[in-house]
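Listed below are the structures to be examined.
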Structure I
Amino acid sequence: MTLACFPRIAVDPAICGGRPIVAGTRVRVSDILEMLAGGASVDEIVADFPYLSEDDVRAALAYAAAMAGHPVVLAAE
């Protein structure tokens with residue numbers, strides 16, 4: 001899966017050290033994940049960061065899920 005599949009996510013070495021961010025912002029995908037893991041709702045995140053949309057938060061989740069996935073390799077028996 002490539003970054004082109006996630007138009008709302010950007011990676012630029014000059015912004016946040018090249019960490020994935022919501023395009024057009026300095027909000028890192030990891031920041032959104034940490035907020036969600038801490039119990040924040042999508043509505044709370046959007047209220048705290050009005051330049052983000054619900055779709056941005058969902059895109060960050062989708063990107064993280066895609067990056068966390070990996071092929072399962074089974075050894076030949």
Structure II
Amino acid sequence: MSGFLDRAKEQARHGLEQGRQKVDEVQQNRAGNELLRKLGSAYFAERRGSGSPEATRDALNTLEAHVNAHGDAFLHSNG
């Protein structure tokens with residue numbers, strides 16, 4: 001009986017870890033999408049004359065730092 005409980009505990013632990021990883025992935029994708037949106041806004045404002053190249057460069061640098069730290073999966077997702 002204890003073998004069964006040990007296996008059940010391990011499966012539950014494994015399921016929780018997978019859930020945490022998925023939550024982290026979703027949060028990183030959302031953050032990446034927000035940074036991409038900010039880059040687009042900065043670029044658009046610069047092109048219209050109401051923004052600056054520095055703001056666009058800062059947004060790009062922030063996005064690149066995010067990609068370096070967390071990958072670029074958010075660029076390939078459909079959500």
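None of the figures in this text is laboratory data; all of them are computed from the coordinates on show. The shown structure was predicted, so the numbers you read here are calculated from the model rather than taken from an experiment.
Assign the value -30500, calculated as helix-only ellipticity at 222 nm (-39500 (n - 2.57) for each DSSP H run of 4 or more, over all residues; to 500), to the correct structure from I, II. Could you put the intermediate results ahead of the total?
On the way: I: -12000; II: -30500.
This value belongs to structure II.
Once relative contact order in percent (Cα under 8 Å, 6 or more apart) is calculated for every structure in I, II, which label goes with the largest value? Before the final figure, lay out the partial values.
Working: I: 24; II: 30.
Ranking I, II on relative contact order in percent (Cα under 8 Å, 6 or more apart), first place is II.
Comparing Rg/Rh (Cα atoms, Kirkwood Rh) across I, II, which is largest?
Of structures I, II, the maximum of Rg/Rh (Cα atoms, Kirkwood Rh) occurs in II.
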